[in-house]
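Each structure below appears as structure tokens.
Throughout, read-outs are computed from the coordinates displayed, never taken from laboratory work. Model, not experiment: these values are computed from the prediction. Cβ atoms are built from the backbone, for glycine too; each structure is taken alone.
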Structure I
Amino acid sequence: MTSDTPTTDELPPPPPSVLADLHLAAAFLTRLPLPDCGVVAPGGLARSMRLFPLVGAGIGAAAGLVFLLADAVLPDLAAALLAVLAGVLLTGALHEDGLADTADGLGARGGRERRLEVMRDSRTGAYGVLALLFTVGLRAAALAEAPTGLAGLGALVAAAAWSRALIPAAMQVMAPARTDGLGHGAGVPDASVAAAAAVVGIVLAFAGLGLAAPPAVLAGLAGALAVVAVARRALGGYTGDVLGGVQQAAEAAVLLAAAGVWA
């Protein structure tokens, strides 16, 4: 080995693999007992967001399996509530927590800094509680309208995948509201990541909902855009909590649109 040959420590890290990104995305979005990801390279989480909809589909499939089994022996609404609960347990209420904090912040009196301060408070206020009650209730009520357990399973896959596909897109059209915190620290996914996530999310939405997918996809997009518009005006951009609110609004909207098609 000549003196010009780089040592092992000087060699560049290997290029990121799809499996590594999938592992990171799953470790971030779920409470599954996965191996430690180790030190995440700068921009690693942002890049892994291209696979958020794939992880979302897995979450939706697990919740859908609970719905399929429970719907065979329980009333529709009870089965739907158990399915929603399964998704909450699998994710550790990651997005629900974000929705509650965002609702509390938006409901606070005062300017932008006051709202952001309220969102940092670990306590949940009345606005946060009401937001959770409505989103859980609306998701369960919509899912209970599924004509069959399999239809409900497909809807949960579609809703979980498409709602998470919209997270990097939301980060593309907003700036971070803070210079610290999870939303800022995750990095900003580039346009190719957002586009890849959107394509995967749409494919999975059609796989889960079939002909009901177009109105559901549009409804999910509208729900996400509504949160984006409010956050830009009231907070000046996104935080990790706001992204949770984007996901929850989109998921509820997808299931409500599917229920409208089933009705």
Structure II
Amino acid sequence: MAADILPELALIPAGEFPMGCDEAEADERPSRSVHVDEFLIAVQPVTQAEYARFVHETGHRVPAIYELPVVVTAGGRERERAFRATGQPYVWSDSAPPADRLDHPVTLVRWDDAVAYCAWLSTASGRTLRLPTEAEWEKAARGGLERKWYPWGDRLERDLANFLTDPSMKAAHGTSTCRTYPPNAYGLFDVIGNVWEWVQDWYDPSYYHTGPDRNPTGPPKGHLRVLRGGSWLVADVRMLSCSHRHKVPPDTYSYGIGFRVACDVHGGFANV
């Protein structure tokens, strides 16, 4: 079972990289040199089909629209109605994912759901899987390029990522099959666009001023969690950059949020 359950993983080499961006939002500054040890990360987000195996073997609740998250209820009734309507194509039926989205990233998952998936996959595979840290995610997303806005350079091209080029087309848009767009130089697909990705860290707006410069794992506690990479719903090009930090309450879930897994090269990782 262990051999066929692990996703395809890419080795991200150890070394320093400039994390953040001095021309971006305040919480992405200052850009600083961060060292990250080598690690492995999935080349694509967890798919609907992969998540289905977890649900069937554990009885974990299926992706659906449950109690609405704070980011939705704070927007009033119209936003709640829009969330329910847009989310319907991603709701599972009778413990089965949408048949036309099996190779799409799983969505409608909270941070806790992603962590539970990692725990199950760790037990099933014999490797300690986890969410990547913010620093690991950004290093992997950049693909070895330094001080560029996107994994391929400084221009956002429609044929390189799944994002919302025309906000009026939101109803007709949606997630895309993983690997539809070209990978970055590390072989990672969909690091920009398609779905936001949960990372391990709590959010701290001043962490780039106070955090360690070697293998930072985020503050020990907080009130918000971090998402990276943008999604098919995003039209603001700033939110699709490699350095952008999207912070949300821990109860957040959406039809534009998924995750990918990571692991250490030589063993476990305890700080989750």
Next item on the list: Taking mean count of other Cβ atoms within 10 Å over residues 124-131 as the quantity of interest, name the structure among I, II where it is greatest.
Entry: II
Check: Hey, distance in nm of label points 7 Å out along Cα→Cβ at positions 36 and 252 derived from one of I, II reads 3.8; which structure?
Finding: I
Next item on the list: Work out which structure the value -23500 belongs to, where helix-only ellipticity at 222 nm (-39500 (n - 2.57) for each DSSP H run of 4 or more, over all residues; to 500) was derived from one of I, II.
Entry: I
Item checked: Parent structure of the calculated result 1.02, given that Rg/Rh (Cα atoms, Kirkwood Rh) is the read-out and I, II the choices -> I
Notebook entry, point to check: If you work out distance in nm of label points 7 Å out along Cα→Cβ at positions 44 and 148 for I, II, which one comes out largest?
Noted result: I
